[in-house]
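Each in structure tokens, the structures are laid out below.
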Structure I
Amino acid sequence: MRKLVLAVSMLAFAGSAAFADPIADRQALMKERGKLVGGLAKVVKGDAAFDAAAVLDQLKALEANAQKFDVATMFPAGSDKGETEAAPKIWEDPSGFKAAGDKYLANVKEAVAAAPDSVDALKTSFGAVTANCGGCHQPYRLKKS
């Protein structure tokens, strides 16, 4: 009986995952990314104190966030409809969009590997990470109205 309950629970969970809302999922991921980038930006600007361990933790969280960015799952056909800022170019140029996400992830991984030990070191690695933002938002994100 216990195995049956477990099996039914697993099927229910798998079924609910199949009906996940990709628009809500990607918006949640980007909101989380924005908070992480915002926290690091405060340190870079001098609005928050530099703490090497805390910075590394935030960079690792940013890496985990970037690793969740899966174009096929988060931008399936038909998810261009609804309340989304995703530009049509995402579906017109999926390989370019994926390449932009891959470059961002690579830069975040480099920042984590560098483990900045000063604000100046953070500025360098964080600058490489944030240089990706406009490169993706300009072609692949609709302007807010």
Structure II
Amino acid sequence: MDKLEMRHTLLAAKARKKMSWDDIASAVGMSPVWVASACYGMNSASADIAHKICDTLDVDSDIADALVAFPTKVWDEAIPQDPFIYRLYEVVGVYGETLKDVVQEQFGDGIMSAIDFTMEVDKVEDPKGDRVLLTLNGKFLPYKSW
């Protein structure tokens, strides 16, 4: 089974069981953002976690092999059409150079790791309308000179 078939199977099982990412994450002992990313095929899981995901979603254990497989992290290079994803794309387009400059002023020449990385999604209640709080927490990796 490839990652795409795995993704469709797991998302269908999630819908059938009427579970949230928080529900699944609690059952397997991982972050909801990470669990969703693994189920979408963008991260690999340990064998133990893969089997816990399969058990939680009541899917065949052979899907665990696809969860464990290392992904090829590629995505459609076209401008996204989904409004939520487009807005994230827009944030990077509008603020990407600004963030890079500010981070490099504070840390030096380098990048934020997406490997040694965590992400959290929180809801912040506000009388003017609830707000989305995204926390991206990546290790700083300085560029080397040689």
Structure III
Amino acid sequence: MSLTIRVQTADFSLADEYRVLAQDSRCGAVVTFTGLVRELPDAALTAMELEHYPGMTEHVLEQLAQQAQQQWQTGAITIIHRVGKLALNEQIVFVGVAAPHRKAAFAAAMYVMDFLKTQAPFWKQELTASGRYWVAAKASDQEAQQQWQRDA
């Protein structure tokens, strides 16, 4: 059961990442999630800039992937998170999970994303026509994490 964890400035190929996850013949499902830089409802976003805590970030992501593998008995898990300056519609994050069955693959992918958003040491700035703004944690992300903890 392999884990691939990467924090990088370079973009990634969905097709390539999927092919790697789909190689395990014991797995009947591959679920992927890709997060994109999106337009803001209240401001004209021109870009997003992401920073991280090198070493610690990768460690947190690896722990999340290991927890998901253990809980849902998955196969390979890949987490890729980009840092640096990203324009609208660029890919930010990839989570891919191979598992024997679809239900486990979906649950593990959702778990990783929900905890990644609240536990991984990333900092985001939104760059808009009126200035730069740090992105605050969302209450909905905290609620999603708490729901997993209640369900455990």
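Values quoted throughout were computed directly from the atomic coordinates according to the rules given, and no laboratory measurement underlies them. The model shown is predicted, which means the values in this text are computed figures rather than measured ones. Cβ atoms are built from the backbone, for glycine too; each structure is taken alone.
If relative contact order in percent (Cα under 8 Å, 6 or more apart) is computed to be 32, which of I, II, III is the source? Only structure III yields this read-out. Looking across I, II, III, the calculation of mean count of other Cβ atoms within 10 Å over residues 74-81 that yields 13.8 traces back to I. Supply the structure label, taken from I, II, III, corresponding to distance in nm of label points 7 Å out along Cα→Cβ at positions 50 and 130 with the calculated value 3.5. Structure II accounts for this read-out. Can you say which of I, II, III returns 38 when percent of Cα pairs over 23 Å apart is computed? Derived from the structure labelled III. Thinking of I, II, III, which structure, once helix-only ellipticity at 222 nm (-39500 (n - 2.57) for each DSSP H run of 4 or more, over all residues; to 500) is computed, gives back -15500? Comparing all candidates, it corresponds to II.
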